[in-house]
Structure 1
Amino acid sequence: MNRASNEPRMMSQRPLAELAIIAGLVAIAALTFLRQIFNDALGYPDADRILMDGVFFRDFLVDLPLLEPYDYIINYFGQYPALSLGYRPPFFPFVEGLFNLVTGVEIWSSRLALFSFALAGSATFYLLLRRTFDWLTAAVATLFLVTTPFVAQYGWYTMAEVPVLSMALVTLYFFQRYMSGGTTLDLALTAAALVLALYTKQTAMVLALWMVLYTLGSLRLLEQLRQRRVWVTVILAIVAVLPLVAVTLWMSDQHMAQSVGVGKAATVQAKLQTDRLLALPEHLYKLHLTPPVLALALLGALWALVRRDRRLWLWLSLILAVYLLFTYIANQNSRYPIFWIPAFCALAAMPVGFARPGTRLRTALVVIAALVGGYQVWQVYAKAPKFATGYDEAAAYVLAHSESPTVFFDGYNNGYFTYFMRAQDPQRSMWVLRGDKLLTSTSIGGRNKLEVHIEDAEGIDQLLDRFGPQFIVVESRNTIKLPAHDVLREHLKASDDYQLRKTIPVDTGEPSTRQPLDDLDLLVYEHVNRPQPTGGVLELRLPVVGQTLQIPLRDIGSR
């Protein structure tokens with residue numbers, strides 16, 4: 001009788017315990033992903049472009065230029081030349097734009113958009129482990145994931161890694177449900193999630209390879225290929241991603257160089273070099289995972305093999321797909337294989353799932369998992385975020401003092417300066433002119449497809465007179481390392497036509513967290529006695545796509 005009376009209480013306590021654990025996981029995720037959320041100085045290469053992509057969608061939704069969308073995009077890029085739309089897919093920036101629309105153009109708003117992806121991905125990861133094991137195992141795996149330092153750090157900047165990883169986890173969840181339940185709805189949701197993942201970042205193509213490997217290893221590939229609904233879904237998914245494919249092929253030179261490689265780098269012999277075959281395992285234990293999670297993952301995989309547990313293949317097939325694709329891809333960026341980190345977190349939680357409930361072993365494993373989670377949070381906070389101060393201050397000075405609707409900027413951190421010019425100017429009253437578009441231009445930095453447009457002081461004067469910026473802002477050191485940008489700095493310093501009005505020290509920490517920007521100042525020069533600008537056509541060369549944008553700039557005499 002006592003046992004029967006205790007059962008309802010135990011059943012009611014389990015949901016409460018699970019809810020408490022879920023609330024704790026959300027709090028821990030906020031602790032790791034939202035670190036220094038109100039610090040506008042945090043920055044990362046490429047994150048500035050994705051920030052501006054989000055602002056573009058916000059402004060597009062406000063203006064709704066449906067009759068002339070292409071002209072709107074071209075003119076917007078001319079005014080704020082820090083967009084990466086086209087080269088990068090639009091889904092995450094679109095969500096950013098929605099957040100900016102509600103809260104205003106703020107970096108913290110864009111980071112909240114990213115955090116919404118993190119929560120969605122973590123939630124589906126939890127649900128997936130809960131379906132295949134139990135809620136405690138799911139909680140442990142999710143704890144490992146949201147505290148993994150390599151993953152958490154990409155919540156500090158508006159990078160696409162967390163959003164694409166999250167969309168991948170959504171895809172995994174629905175695909176596993178489809179493979180276990182066989183419903184057409186789950187198949188359709190899998191396709192929708194996969195398409196959105198690809199529109200978040202092209203590296204999500206690894207999911208298609210994973211689906212093939214998973215069904216092949218499960219001995220169900222022929223079963224799936226015999227189904228009409230599978231073919232219909234595949235065709236619809238392909239049609240849905242055709243616009244993305246078209247744009248990617250439009251920029252095929254750069255994309256092909258980064259993926260397949262060019263010349264000797266594209267040969268089979270190059271792909272089979274020992275250093276390339278070992279690159280991803282090296283990233284795994286040096287960057288992607290902490291030692292305790294990797295050790296637990298190896299234990300979980302071994303334990304599953306001994307048990308001959310079929311649930312192991314779900315995660316091993318994902319690891320195999322990631323290894324095959326990103327070993328083949330020419331650009332061995334450590335960010336790209338981020339997809340396999342949840343697989344190892346799931347393996348690391350499996351010992352908890354295999355241990356019998358109520359035993360000392362299971363209790364000990366849960367305690368170890370909690371300690372590992374705490375260790376990883378400590379590691380997250382031991383890592384210094386990348387930052388560079390001063391760019392918002394320079395933008396604020398220009399906006400407060402400029403009578404001209406144009407400002408000229410030359411430097412490495414041009415994207416963040418452009419972002420702050422837009423964020424602090426709700427009327428969108430000024431145009432940003434970039435030195436690395438007008439003096440020189442390259443494809444994705446460096447000297448790739450380098451074109452030099454102006455090489456001497458006379459050409460610089462003609463350019464500045466033509467478009468009439470009252471203020472010229474330069475980083476004190478030529479981080480672009482092309483001679484034309486040294487000529488610009490020397491000319492600004494030597495000519496009486498330009499007066500230094502403000503010097504803003506750039507702080508990047510000690511030791512420097514952003515080495516290209518360490519030990520330099522932002523110099524704000526005023527073009528005194530500037531002639532009436534003639535305006536005309538602003539030509540922006542884009543070597544990455546082999547095009548030149550021509551944007552009329554007229555009536556730019558005063559702001």
Structure 2
Amino acid sequence: MRLALLQINPTAGDLDGNSALIARGVRVAQALGADLAVTPELALMGYLPRDLLMNRGFVQRGCQMLASLAAGLAQAPALLVGVATPNPSDMGRPLRNSAVLLQDGAVGPAFHKTLLPTYDVFDEDRYFEPAHEPQVLEWRGCRLGISICEDVWNDHDFWKRRRYHRDPVEVLAQAGAQAILNLSASPFSAGKQLFREHMLSHMAQKYGLPVAYVNQVGGNDDLIFDGRSAVFDARGRLAARAKGFQEDVLIVDVDGSAAGIADDDFAPEAEIWNALVLGIRDYVRKTHFHQVLLGLSGGIDSALTAALAAEAVGPENVLGVMMPSRYSSAGSVDDSVALAHHLGIRTLTLPISSIMKTYDAALADAFHGRAPDVTEENIQSRIRGNLLMALSNKYGSLLLTTGNKSEMAVGYCTLYGDMNGGLAVIGDVPKTMVYRVAHWRNRRTPDIPEAILTKAPSAELRPGQTDQDTLPPYDVLDQILELHVEQSQSADEIVAQGFDEPTVKRVLRMVRMAEFKRKQAAPVLKVTSRAFGTGWRMPIARGE
């Protein structure tokens with residue numbers, strides 16, 4: 001029996017478009033001789049549809065489309081499709097996260113997800129009722145154990161601490177499954193694929209069963225899915241892997257023999273670059289924009305964002321806006337011009353010195369007797385933010401924000417200024433990683449001027465300003481932030497690892513104080529294990 005793993009790029013809520021994607025994938029699978037095609041998790045709805053699942057009409061239409069899809073594929077291979085189905089019981093949540101078999105023009109049995117994650121970006125218990133019994137598909141003389149995403153993430157021999165009391169894979173093995181199929185929509189984070197493969201390999205070897213894992217690819221809002229569907233034979237050996245960050249159809253035999261392993265680059269810089277390019281491209285496409293713009297400051301953050309955007313949507317669709325003030329160095333302007341030339345993007349220059357003077361005059365009486373401070377610096381940022389939003393409105397272009405994760409964490413950013421925009425491209429990339437990714441990019445194509453890579457980071461909002469006037473060195477700051485944000489460590493735990501106590505307490509206080517800013521930030525493309533977005537749920541009003 002030959003399986004086809006349909007690594008497709010669905011859009012959340014686009015039932016018609018997703019149905020067409022699935023049908024095209026099945027046709028490809030048919031041409032390649034597959035007997036059974038398998039989609040990712042909730043492929044018909046697009047993961048994650050979030051509260052669209054509370055719309056009864058949306059769910060009903062999805063179920064109706066199953067019949068249409070089945071009829072249209074009557075002469076094609078059987079299809080196991082991820083979809084939300086109603087819970088027929090009068091108890092529990094209203095839906096099931098299901099895999100439904102379509103065969104010979106008819107809608108067949110449904111198989112349901114057992115483990116419903118509620119951590120990080122997930123909140124599936126909000127919508128779905130879990131399965132309580134083994135989900136086994138008897139098909140052509142083979143017992144296929146059906147699992148959905150989280151169901152394979154709870155092996156008691158693999159995890160030191162498990163989130164759930166049950167292990168669905170263990171139950172499937174005990175029920176006589178001869179192979180494990182897993183329909184996934186597993187979001188990307190740097191380094192996660194190698195961990196997935198280690199986990200799935202362990203599982204296959206432990207039970208002596210081949211494991212086939214099909215993952216969604218593409219971006220939906222803040223989440224990016226890297227694909228990289230994979231198959232492991234009964235000895236736990238990697239037998240096949242689909243392409244990363246692009247659609248693919250992987251043909252495998254149910255015993256684990258397969259067509260091959262796609263080349264990949266697991267260096268974190270390469271993974272983050274590829275993920276962000278895909279995230280930008282899909283966010284622009286799926287929100288129906290065609291062009292993007294961003295402010296070019298001559299700094300590393302805007303340079304990397306511009307390079308990412310140029311690759312994602314084409315340099316002809318990127319506008320870089322330079323807005324020099326009296327504090328902007330000539331080098332920053334020259335560096336921005338050189339960057340734009342190398343990338344092939346369009347530019348526009350809007351000097352703001354005269355606008356700053358107008359603000360100074362308008363506020364002179366109100367500010368009389370008060371020394372200049374961060375207020376005037378923020379006004380500069382907000383002038384730029386207003387100009388960028390005006391261009392976004394007039395041109396119908398998506399404004400990309402250029403702030404990094406380190407800045408967002410400690411509030412080193414201005415509401416209604418540099419935070420303006422529709423997508424925070426590098427808002428989950430720490431400053432030190434921004435440099436690493438930029439250097440990686442330049443080894444491929446040296447588009448980012450060397451001066452941008454070597455100059456001291458500065459917002460250039462006052463004479464001689466550098467980021468380190470306000471913040472600890474970024475190599476220290478980023479280590480503290482990773483321990484606190486991604487590993488949830490307290491100040492005492494971080495200090496115990498050798499960090500300076502006053503510095504740690506100052507950084508953590510800045511993180512707390514900046515919560516109100518992050519609540520108003522643009523969606524952040526997630527590339528680490530914990531981003532400032534749907535997976536970060538902190539109160540604004542809180543005690544120390």
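What follows draws every value from the coordinates through simple rules; no lab data is involved. Given the structure is predicted, the values throughout are model-derived calculations rather than measurements. Cβ atoms are built from the backbone, for glycine too; each structure is taken alone.
Observations on the model:
- Which of 1, 2 yields 45, 21, 11 [semi-axes √(5λ) of the Cα gyration tensor in Å, for residues 278-413 alone, calculated]: 1
- Comparison of 1, 2 by distance in nm of label points 7 Å out along Cα→Cβ at positions 286 and 438 - largest value held by: 1
- Comparing distance in nm of label points 7 Å out along Cα→Cβ at positions 366 and 486 across structures 1, 2, the highest figure comes from 1.
- When mean count of other Cβ atoms within 10 Å over residues 38-45 is computed across structures 1, 2, the figure 27.8 traces back to 2.
- Answer label among 1, 2 for the case where helix-only ellipticity at 222 nm (-39500 (n - 2.57) for each DSSP H run of 4 or more, over all residues; to 500), calculated from the coordinates, equals -19000: 1
- Relative contact order in percent (Cα under 8 Å, 6 or more apart) derived as 15 - corresponding label from 1, 2: 1
- Structure from which 3.9 was derived, distance in nm of label points 7 Å out along Cα→Cβ at positions 62 and 518, options 1, 2: 1
- Identity of the structure behind 0.85 (criterion: FRET efficiency 1/(1 + (r/R0)^6) of positions 206 and 310 (r between Cβ atoms, R0 = 30 Å, to 0.05), calculated), options 1, 2: 1
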